[in-house]
Structure I
């Protein structure tokens, strides 16, 4: 989505992995924006940065996350379908397979843009 991310992930220390993901992607995006001189977007990241964050110039990610434990196949399927249908609900595509970065294509046996470890539903 243009302003948020849904993912299903597991790790021994998931909060550490999410922090590393956010740090890496923020640095990559900001470096790209600087290299490509996208001043307007950089100014937006600077303007919306939390005031107490004095050691950084920009803020890409909102603090925190909203993790939900997936304790059954039923919950897993519900979360996966929610993620796959999110671009449809927003009116961006007519078919979940048309959303470029969705894992829907992977689950349908089609080539996806990103590598996905599939979990049986």
Structure II
């Protein structure tokens, strides 16, 4: 497992992924509506996430009278879930794709998946 992320850290990553911009500590607290962690533990969580290289410093911003760091994700949501997928019990890809299509069976998703499959197939024949 490349990324060992706790539930609280994943909640913070979710906020950063949704925001799609660097956030301050105050922004993260404000946007974390369903958090399972206490506000006072945010420094510990952010420092741990920096050490794990799942977030990065993205500059500074004025927060009231002081300057604070801005944080951005260092990994994408896709990278995180791909890692989780690869490190857990490996499901049959055909069954997994079938389950995804049953839940996400809209035309746009199906067409995008078809393009991806066609590209993968073309690489195999090259």
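Can you tell which of I, II yields 1.23 when Cα Rg over 2.2 N^0.38 Å is derived from it?
This value belongs to structure I.
Using the calculated result 2.6 for distance in nm of label points 7 Å out along Cα→Cβ at positions 9 and 81, pick out the matching structure from I, II.
Only one of I, II returns 2.6 for distance in nm of label points 7 Å out along Cα→Cβ at positions 9 and 81, namely I.
Given a computed value of -17500 for helix-only ellipticity at 222 nm (-39500 (n - 2.57) for each DSSP H run of 4 or more, over all residues; to 500), which structure among I, II does it belong to?
II
So if we calculate relative contact order in percent (Cα under 8 Å, 6 or more apart) for every structure here (I, II), which label has the highest result?
By relative contact order in percent (Cα under 8 Å, 6 or more apart), the leading structure of I, II is II.
None of the figures in this text is laboratory data; all of them are computed from the coordinates on show. The structure presented is a predicted model; accordingly, all values stated were derived computationally and were not measured. Cβ atoms are built from the backbone, for glycine too; each structure is taken alone.
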